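So, here come the structures, one by one.
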Structure I
Amino acid sequence: MKAVRKLRKGKGNIELVDVPKPEIRLRDILMKVWAAGVCGSDLNIEDDTHFYRAPVTIGHEYSGIVEEVGRDVKKVKVGDKIVADIEAPEGWLGVEIDGSYAEYMRIPEVVIHKCPSDMDLDAAALCEPVAASIHCFQERNTINAGDFVVVIGPGPMGILAVQFARLRGARKIVLVGLRSDEQRLKIGKKIGADKVFYCEDCSLQEIMEMSEGGADFVADCAGTGSGTQFAIDVARPANTGQGGRGKITLVAMWGKPITLNLDKVSMKQLDFKGSWSWNGPETWDRAINLLYGGFINYKDMITST
């Protein structure tokens, strides 16, 4: 079968190659891959700025159908629709263990989540980034009803941040991106952003005035030094008292050291949190329910198949 693999250390070194069909063990399943998304961390692996174990088939955002089950598997049967947590006991799927950029994939039963039989597998393929979004915006940090929200970066996580802010009852949502992101910004506007700005001519003062003093919640989904600095600058200050009026969640990865002026984090008493992964299986169950229930517009997020 065909697979996209990081063959060895170093920048690049990713090729489409022929590999044997995976063999499963007693508590594994063999999944026929239906769909697989491209994560920013896959690009970081290509650039050699993210950990991995080569050689490895990359890809960790996926959905599929059970093709074969090991003798001791109890959770699913052949024909079931599934997704899976990437953090398997023996390593991360698509990072340290062969992932979803292939025709078939071996998955340990312990990380599998069964989807409803009538769930669209295109929707299911977004379960991993939706689970990460739940963790970012509900488990690690919280968008509250009535918040003024700024999202920096209109990639998949940024588009999900816009949708999650709308679900959480944000009063206004601003999405910021580059001119080269025009199509993504249009999608962001369609799925819930009240206003979009180009970074090249975005006025910090204009957003400060719109928000009447700064954003209550900022999602930094861009992975650039300038984007993170803008997040700090645009967040609502609390110069006295207990602080915490402006919250920033860091979703992206930068892939290299960046330089920031952090004085405002202290002076504005900002809550500044990173977010990675999810709480556990319950986060994945919530992600499946959100997508299955139609609460997330996934169709406009799928721009190429």
Structure II
Amino acid sequence: MELRDLHYFVVVAEELHFARAAQRLFISQPALSQQIRRLEGELGFKLLERNSRGVKVTAEGRAFLTEAETVVQAANHAAEVGRALAEGATGHLRLSHLRTMPRGLPEHVVSEYQRRYPGVEINPDSGSTEQNLERIRGGQVDLAFVLGPLAEAPELGSVPVANEPIVVAVPSAHPLSRRRRIRRETLTHEPLVWYPRHNSPGFYDSSLSQVYGDATPDIVRVEPNEERMLVAVSEGAGITMLLAGRTATLRFPGVVYRRFVDPEPTGVLALVYHEPPSLPVRRFVDLAREIGREQSPSKPPNQR
């Protein structure tokens, strides 16, 4: 017994007319009649009664019709699910955000992705760049935001999404707070509150190199996250730096943000995934790049 034969029977039972059913199924009427007779032969009973007025479903046919409809509907649903999976429109996406950047562009990308692909369930997590890389390598997540540059890893795919300006956070009473823009050389002897290098080695090295060049920064205090770094700045322990996109949500009394004189130092926001990426992952990456190109660089407020 073939699924096609069940489908033919269901359509004839709906139309109660062989000619109309054949037209709907895009086959000839004799071929349809032959298929129905073959199905009846396999079952051992009549499904349909034919007369001059048309077609009537037999009592046995009505009982069998319920089962046939269930099978045909299940097959149609399975085909729809398969097509949706092939198109990346359904499924699951395990995504890890950067703990230092939960909003801004990543939030925008996730919101737009869910609007375009409502059938894909996103399971979120968050961590540092190094934690996210380990989750990708371990198969715990499908996709993760990280801060570049990254070390070479052939098994991982990496796509830059956007460049974010790096800004300076200074105590509101500090002389630098009176400047609209900061020259990099003015920070050479300023005490720096910073974070552990293992959180994001590439970004750690790149940001210090862009700002200090070959000079060694005076790191006076190491804090585990940006919130603690800014608390230290508000206490007068020194200055710190962070991505411009974070300034909208990290507001601390006694701390102001200032941009650098052009050319500004920047951080690279990227997405990483295990090769080869699934279609939902590829669609997310493409969307992130699209939104990253559209968004202009963040402009932090001169906050007091």
Test item: Cα extents along the principal axes in Å calculated as 101, 36, 29, pick one of I, II: II
Distance in nm of label points 7 Å out along Cα→Cβ at positions 36 and 268 from the coordinates reads 6.7; which among I, II: II
Parent structure of the calculated result 21, given that relative contact order in percent (Cα under 8 Å, 6 or more apart) is the read-out and I, II the choices: II
Structure responsible for 6, 19, 14, 13, 12, 10, 9, 7, 4, 3, 2, 1, 1, with P(r) over Cα pairs in 5 Å bins from 0, in percent, for residues 60-99 alone calculated and labels I, II on offer: II
Top of I, II by mean count of other Cβ atoms within 10 Å over residues 180-187, largest first: I
Of the structures I, II, the one that 18.2 was derived from, the read-out being mean count of other Cβ atoms within 10 Å over residues 108-115: I
helix-only ellipticity at 222 nm (-39500 (n - 2.57) for each DSSP H run of 4 or more, over all residues; to 500) from the coordinates reads -7000; which among I, II: I
Top of I, II by FRET efficiency 1/(1 + (r/R0)^6) of positions 20 and 228 (r between Cβ atoms, R0 = 41 Å, to 0.05), largest first: I
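Quick note: the coordinates plus some simple rules give every number you see, no bench work behind them. Quantities reported herein were computed from a predicted structural model and do not represent experimental measurements. Cβ atoms are built from the backbone, for glycine too; each structure is taken alone.
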